[in-house]
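Colleague: Read through the structures below before going on.
Each reported figure results from applying straightforward, stated rules to the coordinates on display, with no laboratory input. Just so we're clear, the structure is a prediction, and the values are computed from it rather than from any experiment. Cβ atoms are built from the backbone, for glycine too; each structure is taken alone.
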Structure 1
Amino acid sequence: MAARRIIPDRMSALFSIESLSGLAAFAETVESGSFAAAGRKLGLSASAVGKAVERLELRLGLRLLNRTTRSLALTGEGEVLHRHVARILKDLQEAENELHLVKNTPRGRLKISVPTVMGRRIVLLALREFQESFPDVTIDISLDDVKVDVIGGGYDVALRLGELEDSSLRARRIGPHTFTTCASPAYLAERGTPQEPLELGAHCCIHYRFPTTGRPEIWAFKGVGTSRPIQPGIILNDGEGLASAALGGLGIVQAPSYLVKDDLAAGRLKAILEDYTDERGSIWLVWPPMSAEIPRVRAFIDYIAERIPQLLK
């Protein structure tokens, strides 16, 4: 019982880098049966292993091994210490193995921020294949049109649209953010089809309101363009509501092409001003510096950068 009380009383002597090397030398000596055999396993000389064990005994004020010219034997105190050290070294080895696995295999929680409409119409459709390829990655995805603080919010990756402002974030361009100006055939039959942007002043134009600024979006045209801003006839705070409003015959929208492409293909909506409608910046992936070195983040960036352009076609 005395030996069992001595070890906890002296544990403070064990917490140093040198003592840890002494513990490793002690444990390997016990397992190998000699200082020479332990030295071969540790890449040290027999003398260096013996001195490491001696320094450990000196710090603890305990004899751990009884030495003869032919053998080594554990003392009672040595048995107590070896039992604990063997468990600690095993835990350390398991921790190292797990960290090595994490370092080289995509796994763990992946926190992502994605704009609502693109998330629902594009990104969520792409996640099944990613999940099947990387089943050990837990995807935590936020669909929100508010521009999040990527670093402060603990996000691994964010998808952003338009033009990027200067920041410390790393970025990868996925492709252009294309738009389509369109309306329902019924609306155009009743109100007429504008042939150039200047004619939009005579129409009900339905705009999206940005949650970050509270301002209506500005439509983008190239070529002739417009001589004055287009006055919205209806303003919505829901991106997907643009398609619904157009389908309902309320007016003309300029919506992300991926939002209305199925309705255009089915004839439920009709594209107008195709020679004038312009892109609005690009689609970007952004992430904190160094995050791409994490396997799950790198895997997601590479996968989404390849998959999204395919879904946008």
Structure 2
Amino acid sequence: MSYSHLSIIERGQLETLNELGWTTREIGLKLKRHHSTIARELQRGQSNDHYEAEVAHEAYEQRRASCVPTGKFTPELAEEVQEKLKLTWSPEQIAEKRRIEDQTFVCFKTIYRWLYDGKLTVSETQVLRHRGKRRKPMETRGRFLVGKSIRQRPKEVRNRTTFGHWELDTVVSSRGRSKACAATFVERKTRFYTAIKMPDRTAYSMEIAFGVAASQHPQGSFQTATTDRGKEFACYMALENIHDIRVYFADPYSSWQRGSNENANGLLREFFPKGHDFATVTDEELAEAVRLINHRPRKCLNWKSAYEAFMDELSHLA
């Protein structure tokens, strides 16, 4: 039988049996309660040297009311949490960053509960990343079957133990709008993210975008690139020759082999949802979205930001 507190009826019976001189063990057998429960109740409910059921029950209700935790919610803490949510941080990122900085700490589940209970002024549909079931994408664009397979990629690249290995992809506008898109780059070890606008998804545009991305970082920052077999990566030989890198191609329908890039593109979609026309996105808007993504604390980086981890690696190149 599951545990339950004594009711006012049981306390009335206890009062009667106690006045009749029954022992705590006898009363416990009668009420189907442990004798120690009866003994504690008689001691707690003493009034004028004898047990009174009504007085004991009132005291019980007062104890129950005072034992409810007040929680850690304060207007000041709520304001700080809301500020981070508006900066696109997740509840877990907020909670863990505060914990490692020795600030007032609440579990990330508590932040979710505050959202659902309406204690925060922002709406959960504005700040929570996933808003429905995920569907597996189907590859329908043009592909080519040359180049080095991902199975030829060194183990240290797969294990993320060395720096300078990137995953590449494109994020496109909706069909029927424009051909504008963004070339995206993720460094596998640090998860540092870069996005460059392209007028269309062609190999020529990708070659230019890669050159722009490579020019933003010191020599040695790009060692390898892992891509899918989209036709925009038909320029892979030019990339290898000009930038002295090795390009590897993931297997068809295996987006999980470029998981960091797929995840980062999902983060970018928070700012520019599917259906958004990249032709209307300015370079400043795209750069600000990338900045916010790179400055979030990341669980996989022990709550460092991708920017902090990337800068640490660059300092070792000098």
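Colleague: Starting from the value 20: which structure in 1, 2 was relative contact order in percent (Cα under 8 Å, 6 or more apart) calculated from?
Modeller: Numbers: 1: 20; 2: 15.
Corresponding structure: 1.
Colleague: From which structure (1, 2) was distance in nm of label points 7 Å out along Cα→Cβ at positions 86 and 174 calculated, if the value obtained is 5.4?
Modeller: On the way: 1: 5.4; 2: 2.8.
Clearly, the read-out refers to 1.
Colleague: Same structure, new question: Using Kirkwood radius over Cα pairs in Å, for residues 150-229 alone for the comparison, can you identify which of 1, 2 gives the largest number?
Modeller: On the way: 1: 16.3; 2: 13.5.
Largest one: structure 1.
Colleague: Supply the structure label, taken from 1, 2, corresponding to mean count of other Cβ atoms within 10 Å over residues 190-197 with the calculated value 14.5. Display every interim value, and only then the final one.
Modeller: Numbers: 1: 14.5; 2: 24.4.
For mean count of other Cβ atoms within 10 Å over residues 190-197, the value 14.5 is produced by structure 1.
Colleague: Out of 1, 2, which structure matches 71, 17, 15 when semi-axes √(5λ) of the Cα gyration tensor in Å is calculated?
Modeller: Working: 1: 71, 17, 15; 2: 64, 20, 19.
The read-out was computed on structure 1.
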